[in-house]
Structure P
Amino acid sequence: MAVTRRSVLAGVAAAPLAAGLPGRQATAAPGGYLVGAGLSDVTGPAAECGMMGYSMPQQQTAGIHLRTRARAYVVVAGGTRICYVNADLGALFQSVHQGVLAKLAASYGDLYTERNVLLNATHTHAGCGGSSWYAAYNLSILGFQQQTYDANVDGIVEAIQRAHENLAPGTISLGRAELTDASVNRSRVAFELNPQPDKDHFPLAIDPAVTVLRFRQGGRDVGAIAWFATHGTSMTNGNHLISGDNKGYAAYAWEHGGGPGFVACFPQTNSGDMSPNLNLKPGSGPTEDEFENTRIIGQRQFDAAKRAYDNATEPIEQSLDTRFCYVDMSKVTVDGRYTPDGREHTTAPAAIGVSMLAGSTEDGPGLPLPEGVSNPFIDALGGVDAPIPRELAGAQAPKAVAVPFGAMKPYPWAPEVLPLQIVRLGQLYLAAGPAEYTIVAGLRIRRTVAAELGVPLENVLVQGYANAYSQYVTTPEEYDSQQYEGASTLFGRYTLPAYQQEFAKLAAAMRTGAPVAHGPVPRDLSDDQLNFQPGVVLDTAPLLKKFGDVLTEAKSGYRRGEQVLVEFVTGHPKNDLHRGGTFLEIQRLVNGAWTRHADDGDWSTKYHWTRTLLSGAETASSIATITWDIPPDTPVGRYRVVHHGDWKSLGGAITAFSGTSRAFAVS
């Protein structure tokens, strides 16, 4: 019998969350682990919020297909603990990293710090934007969005709290598999410029490795982490529904049948040039339907991960360790041991190239600074026509610099003080960096770290999108071709060698047990943010209607496989994000009582929001369109659709309401 999504969420939320208190502490068996897993909601505004990933100003949220989640895992052994979090976000911005750490310090003191907490993103391009403190990542979103930021920070902290409270004696094992039909190299021209030994490591020009950790408490499975490199771009830049994309679906599919409280995540590794669009066109491959592609690519990741999980017979050794530091990547002097010509070189202040503005034509072309379109956020920053110093142009060569991020005032448009981290879980090592690494760039980092530690290459993974975000990292050879990825490599041709050098220092310190210097402190720009995204002024209902009224009613009956569609009078979703809740329920009549069968966190449902302007007025009415594609295994019976919303009065008061469709039969 399938386990419902409600049971999964109830299981992970059942533990007490004592505010400000570490909570109960389980005790591991001698030589064993404590393990815990937790899940929470990081979904931002479901309407009129710019989406993060494609840099398309017109791509704004207008509903939910699949809620986005944060999934946390806490491991304790021998007095050392590690917290690992994967979130369905476009990027894990430094602002969110700083916000999460501040909240953890307030609740747990020095139990969870930047050293032993690793935060990373799935890189979905169908999530809410505006949570960065840096202008480059808020341009198309029209500035910083407090609601998105709060949803990200609060959801991640809640997931960690739940994992912390669920700690219990357990075991971890390691499994591996390969997956060759869920990714394609979208930058083959650049890939082919690499030395033959690098290309030989990837004969299909993709990274097929699937690496899985299996978490158990006693005899019960409680979680899984499944690393695989492919972009979160199955959903196109024409989509307006919030979604975790293919990795979000993979996690949903596993959790839906994994038992109460089971938490599964699908993080990235070195996915910078890995696309899920197998036909190398947006929304194309394996089908021409972006929703179906999202499901198929997600299902393939789940199937491969489950194979590795079922064969995860290698116990994780009882050893945990971490090293963490900040590095100013704009001015690293790189030793010749890490450069192609064997000579010393330096990185450069951040800049993007002309090719970056076109976007990735395989995943979603876009122009973040379109001609003829006024952007008040850019205007407030003084525009983008900053002079390009001759020395910067030379340092970034052969890149044709389009925007000198590092030279913008009053502060750079992208962070240059960036976090680097190595986390050891037994024999598995994660080199966590704040960027999108191509597969060969990742390979070189892995080789560098593995050689320094004296461990097998397969036991070192690059954990991309970690603790901050600074766009791409290509090899110097790939950089020379100035494809999209090279043009988006911010700190110049020697960015990757700089990462290799700095990761080598962390690995050497881990090997010898030496501490590492903290490095420079990143900026706190929380008090210097602008927002030009319009807010909610007032919600109105149409004449002779009230909020929650049904506009389009359900039919009296449906067969499995058909779609139910109901429309309601609604308010603006920004009035209440319903984070941890839902805007819709598909309710089933069971023993005379209506019970939740599905909600807006389920794949089979969609919540569309549309605002209809009233002529001659500044007020607006809204329509919520709820659809349910009835799955083939749905139990026959009586069902109804319920919509939960909130409306805002002229005085600013927000009032919750609900609306209910007629009951209908499913046969």
Structure Q
Amino acid sequence: MISTIIRRAGMGSRSELAAAALLWLGYPCVMIAALLPDFWFFASAAAVTYVADWYLHHRDSRLIGLLNNVRAGLPVRFLMRQLLLIVLLARMGLAEERFFYAAVAGLLLFYGLQAPHSALTGLIAKRRTMPVVTRNLDLHAVRIPDAPPAALLHRADEKMLHLDLPLLAGALVAAQTGRNLAGYTGVVVSLALAALYTLVLVPYLRRRVPPAPKVLKAVANWLHEYQPTVALYFSGTEESAYQANMWLDTLAELDGRPVIIMREPYLVEKLGDTAVPVICVPGSQHLMALDLSTVRVALYPANIGKNMHMLRVPTMKHVFIGHGDSDKLASVNPFSKAYDEVWTAGRAGRDRYAFADVGVRDEDIVEVGRPQLAPIETGTPENPVPTVLYAPTWEGWDDNPGNTSLLLAGENIIERLLTAEKPVRVIYKPHPFTGIRDSKAKAVSDRITARMKKADAERAADPRFAGEAAAAKAGQAAARAEMARIEARLAALAESGRSGGDEAEQSRVSLADPVRLEEIKQLRAEWNAAYWRSFGWWEHKVVTGSEPRLYDCFNQSDAMISDISSVVSDFIASGKPYAVTDSAGLGAEEFKRQNTAVRAAVILSNSAAELDELLAAVDDPGADTLVAARRDLKRYLLGPDEPTSIQQFNAAVRALAVRAEGRNARLEQRLADPAQSERTALDSKAVAG
């Protein structure tokens, strides 16, 4: 019950939950062993607690935070184990031994060293904290020293506390064998290592970054020289980085001088490769101090509270651009009223706001297409065996049966595809969040993966494909070798691009390198091509991870099956047949009425009996009765093909920038001639009267 609640809250994986359980069970066992006393029981239980603790920290588990919240933080856990060691020694009759007093004194001194060590690590981190974190900004005027070695500061408290191991081990050996020298040695080694770890940190106090005013002045000078005109403003959680990443290519293609303004330093590392300058400003006071007077248009991919810190700037126009196009409620958030304009892909987005009646005026909505969909191809792979992509979304945060097709229909869909009368190749790409809330979804996904592997093995033995497999073996091996070469080169380029030891050093070394970025782009394209050559066009494939991307799977497919999500809207750009599962059992007509993106889809029930209609359309274009409907829906959802989306987007930016310039010019005129401004205001009142 408890593990289910924790897992549904996204607090940890099964292995993390197991480690946490061992940790909770281990300490009572250590206590019982100390009271009995039982030497081997104590040693075993203590070892389990050490390993479990290390594993949770190694995984950077959220359960560590949960332990802190219930007053079972790291220092408390180590202190408890050390106190129980003293209890064990006393219960074993060693309380009058000199070694016993040496162990107690050693533990007290060991804990005494925790304070200066913690103070030093905290002070070093504070002195290394910059008011901004940047990428692609040349801050040569700010002399930022190299960061201390990561090994010294990463998980420093945990490492320091683990230095009690020699003391604990020596005390146990002394207690069991009577050789007190082992105990004394353990005390000396632990204290020496703790003192050395503390002293080693002292020289790094000098590696402080320049004071905040100097850093902010350098950023201000850069802004004055660069004079950005368009800003992408982003704030969010670690999981939301994709919402900014999807706009990087579009931002790089815009006319003018773009800049990315972020609020959380941990998101900077998760930002994809880009030559666009990045300024991360955690403090609102520092953001307000930035001179952004040249920015005319601010773009917002997400509705989040910190947007207010940027919305307060009147010299620029503010636009909500979102991070996807779907019929979900997030697409018509009432907060959108705060922006000067809301940009949607096509007419559908405009109609959603009108239908929702959340206060967004029709004249403030601009249709700009979806520039991110440019990589999606409209042609089919034209392999001898057609490919069907199954890309279900995850189970969501509630128990709505319409969230995902996996639970009720997933296995039926896969089984009908694998046993179709005319062979098809299946690509299965589950959502990366699958199973984080409901373990049943993960179990279904695992069964689908196993079923596909079995079907792939059967196909490999099928005489219809055995010859092709033998002929393609050498080419596939060469493709895998090419992938390994490309991956090694990409790893090297990633290391050279952002090799800073901490955020301050990264701000110094992370400079835009167009040659490097172009090479990365080319290598990724080559890797993608090699990936699809590394197995046969007849082989089923389960695709997980960030590469290959979903759009690459689109381009390799003749048709797709999915659920209500932006995946469906994006796939419509390909013009290919698609199916959507009505897992909630609304019925085809009601399902289409409630969800715009499925109006040109084959609607599947949970039995997937209607799948033959989709397969017929894939097999024979003449049997595809939804071609015209898909074409009309594509235009309705995503806008016209001409002008291109990036051209529409650029035009919208330019038009809004002109509006911002007009507003600023009018304000300057009023400030220059207050009397005229007052007369104009009186005239306006008279006309209104």
- Query: One of P, Q was used to compute distance in nm of label points 7 Å out along Cα→Cβ at positions 381 and 597, and the answer was 2.2. Which one was it?
  - Reply: Q
- For structures P, Q, calculate volume of the Cα convex hull per residue in Å³ and state which one comes out highest. Q
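The value 3.8 for distance in nm of label points 7 Å out along Cα→Cβ at positions 213 and 637 was derived from one model only; which of P, Q is it? All intermediate terms of the calculation are to be shown ahead of the outcome.
On the way: P: 3.8; Q: 5.6.
It was calculated from structure P.
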- Message: If helix-only ellipticity at 222 nm (-39500 (n - 2.57) for each DSSP H run of 4 or more, over all residues; to 500) is calculated from each of P, Q, which structure is the one that comes out at -6500?
- Response: P
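Between structures P, Q, where is mean count of other Cβ atoms within 10 Å over residues 341-348 highest? Write down the numbers at each step before the final one.
On the way: P: 15.9; Q: 22.5.
Largest value of mean count of other Cβ atoms within 10 Å over residues 341-348: Q.
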- Query: Can you tell which of P, Q yields 3.0 when distance in nm of label points 7 Å out along Cα→Cβ at positions 485 and 533 is derived from it?
  - Reply: P
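Where a number appears in this text, it was derived from the coordinates with a stated rule and is not lab data. Treat the numbers as computed from the prediction; the structure is a model and nothing was measured. Cβ atoms are built from the backbone, for glycine too; each structure is taken alone.
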